[in-house]
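The structures considered in this document are given below.
Laboratory data are not the source of any read-out in this text; all were calculated from the coordinates shown. Since the model is a prediction, treat every value here as computed from it, not as a measurement. Cβ atoms are built from the backbone, for glycine too; each structure is taken alone.
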Structure 1
Amino acid sequence: MSQDAYHKVHIPPATKPSGCPVDHEFTPFDADYLQNPYPQLEKLTDEQPTFFSEQLGYLVLTRLEDVLEVFKNPDIFSSENVQDPVFPVCEEAQKILSAEDYNPQAVMSNRQQPDHTRIRRYTRDGFNARRMKLLEPYIRDTCETLIDNMLEKGGPTEFVSALAHPLPGQVIFRFIGFPEADDEQLIYWTANRLAFTWGKPTPEKQVEIAENMLKYWRYCRDFVALRNEQPADDLTSELLAAHKANPEDLSYREVESVIYGLSFAGHEIVSNFIALTLLNVLPRREQWEALCKDPALIPNALEEVLRADSPQTSWRRIATQDTRIGGVDIPAGTQIFVSIGAANHAPELFENPSDFDIYRENAGKHISFGHGIHFCLGARLARLEGQIAIEALARRIPSLRLVEKQELEFAPNITFRGPRKLYVEWDQ
């Protein structure tokens, strides 16, 4: 597998920095952390903001100023490892991904300068105001249809599968240009990449996911080839037009790889965002009722969800040279766990950071979409989907509430947070 591969499955041994505290217990796979990482993160920020996690093999940074320093200095703290599996991949899964035609390459989140900005410029143009305006009616119609289905079946209902998961999946597929008839197959192929890259799946599960990743890559290649011959009004066609106009600046395989990567970034994270919004707002009835009465409060409420309970709690970097961060000297090759969740609860920036408050004036100061050159291209679309979904639910089902005493389960991984299932009910 080449060095510019989208996923590098041969993981080098961790470089362990000396001269910093070593924590033998910390792991994002801890049951309490998965249920609610913030008590642990706030305690670490207060007592031990920089340390080496023995179980994870990463230097952990929880202090806001250190997290921002990493994001601001991509030449020193490279993002090349963000799409690589955290833990070793079994031989059988490696063999599957060694197929001659499986060759997606790093394009944005894990591509370094100057190529990152070159590719990002073309992709950013696809997220333009015209495209968002074209997508908005589709988002609204899809949301209304999903709510219709919920109401027709009656409660209680499992909200993730009823709305939070299908809505962003269908939206990102239409944005890319994939036909609706393929949605069910595409969702199946892309469903478990989170576990492969950021989790700790069993060898059997790795094999299953690897097979689906290969099938999805082949689908993306076939679709790009189709759009190359039959362009339409979608992101794939726009990227191909840019490639044809500037073949030396944007390669054909880079177009294929952007399409391959966008489906996950625009799906799972937004699904978690919508589900976490209900998980945080519905139990606080005064705040939910305020949103129902005044939809103008919804945008700030969504920013508070992103700050207080982000769908992305961490990201990763690797030191490209010997450097110093968080008061610790680290050698080149040190893997770094950047805690976005801890930074979003920084007490020096957010008063009473553990309190959830839809009226918080500086809620939008969070860094859940990243910071610097790798700031999330899909932030505008994610916010639009979240706002449309919550507005529709508040208008149509104001009595919506969580089913009491349900046990929540969160997917075990180091980065993305959201309930696997969330049961809701309402007055019939």
Structure 2
Amino acid sequence: MLYTAYELSHLAAAPFRAAAKAAADYYDSPLNPAKDSWVSRANNASMRVYEAVTRRYGKPEWQLPSTEINGTSVPVTVETVLEKPFGSLIRFNRDEAALKAARGKDPDPRVLIVAPMSGHYATLLRGTVQAMLPDHDVYITDWADARNVPVLFGRFDLNDYIDYLIEFIEFIGPSAHTVAVCQPGPALLAAVAVMAAADHPSTPHSMTFMGSPIDARKSPTVTNLLAEQRAFEWFERNMIQTVPAPYAGVTRRVYPGFLQLYSFMSMNAERHVNAHWDYFENLIRGDTDSASKHERFYDEYLSVCDMTSEFYLQTIHDVFQEYLLPRGLFTHRGAIVDPSVIKKTGLLTVEGELDDISGIGQTQAAHDICTGIPDKDQEDYIQEGAGHYGVFNGSRWRNIIQPKLAGFIRDRFSVKAEKAFLASGKAQRAA
């Protein structure tokens, strides 16, 4: 009922939203003789703020047409290389001729960035990808909006998520590297452990966890405490809704993106209210640079998607309530996942000093359970002054964290082996 009510309220506001947009366009039009008056600017600002907070934000574009390497602009094409019902594998394909002109013939490490499936689209990691592109052949997981997946495709839980990661890593091929941003840390660690236990030839050469809840018992944040204080049944009863028509996933049970967005915004409600008030004042003053910066951030932040109920509830239970992975009780397809079997995969953990979502120690816990990895292949880094998003976006990410990550990957990268892999791949495609 809540999901239906939400959709109806959005539809009910549509005429007013359209009227507000039309009014804003008029107040800002050269045809308005009083365009530069305070009254017109104030009315324009009011209408634009109203339209912004009531409209539906669709899936953003990647907007990464090129990357710069050694002063040369290299065109980038976003390509879906493997498509599945609940998520796809995307490659940021750098133009081969321009890449050779910029750097030469030596290949770069192949890196899979595992984006969170936690209410936002993978484009939230645009800055993460952008900083990785000059030195890496970048792939990323692009999870589907569950409300658009027909029920005939069945369920999608944490076991399926891990299976997807293994399939994506297999597709990318041997000697690849992996990076999990926030929520998917436990799933990626489990996937690598499953592959290592099977002596899988595509077991990654490195895995990096950034702000991930590997052990959510350490330095619990508001998010962690909520999961602890509420019974599992409370989440099932209050957070799970049924997708209404006309969405393709009608009747699917989901954790709606709008509920997750409300939860996050309510944690910092005053900050968001102040941000919109500043936006209003900047529009009145004609400070288009500040207004545009606000719009770019919220166009991304307010773009949300649903996740399946079974994935959400299993994550709440296994990761945030029972802490199964650090306790040695996490299972995949009925078998215990043992991170200690990982021996040939380098481990890097990155945390933000001021992270209010994954507290200090939660990501570091990966070192405690990956006991089979030699000390020389393990590194931990805490970024001073960085909050959760600062770990994978912003100036500290670009200037400090990403170079450390790139160096860690390069230390576990063989140009000779990569050339051999690429040659075999080209031969297979030719055949």
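Numbers for the structure displayed
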{"item": "Structure (1, 2) behind the derived value 3.2 of distance in nm of label points 7 Å out along Cα→Cβ at positions 81 and 169", "result": "1"}
{"item": "Origin of the value 3.5, where distance in nm of label points 7 Å out along Cα→Cβ at positions 177 and 289 was derived from one of 1, 2", "result": "2"}
{"item": "Structure with the greatest value (metric FRET efficiency 1/(1 + (r/R0)^6) of positions 281 and 353 (r between Cβ atoms, R0 = 25 Å, to 0.05), set 1, 2)", "result": "1"}
{"item": "Test item: mean count of other Cβ atoms within 10 Å over residues 241-248 calculated as 15.9, pick one of 1, 2", "result": "2"}
{"item": "For relative contact order in percent (Cα under 8 Å, 6 or more apart) computed as 26, the structure of 1, 2 it came from", "result": "1"}
{"item": "Structure responsible for 0.30, with FRET efficiency 1/(1 + (r/R0)^6) of positions 225 and 321 (r between Cβ atoms, R0 = 35 Å, to 0.05) calculated and labels 1, 2 on offer", "result": "1"}
{"item": "If Rg and Dmax of the Cα atoms in Å is computed and equals 23.0, 74, the structure in 1, 2", "result": "2"}
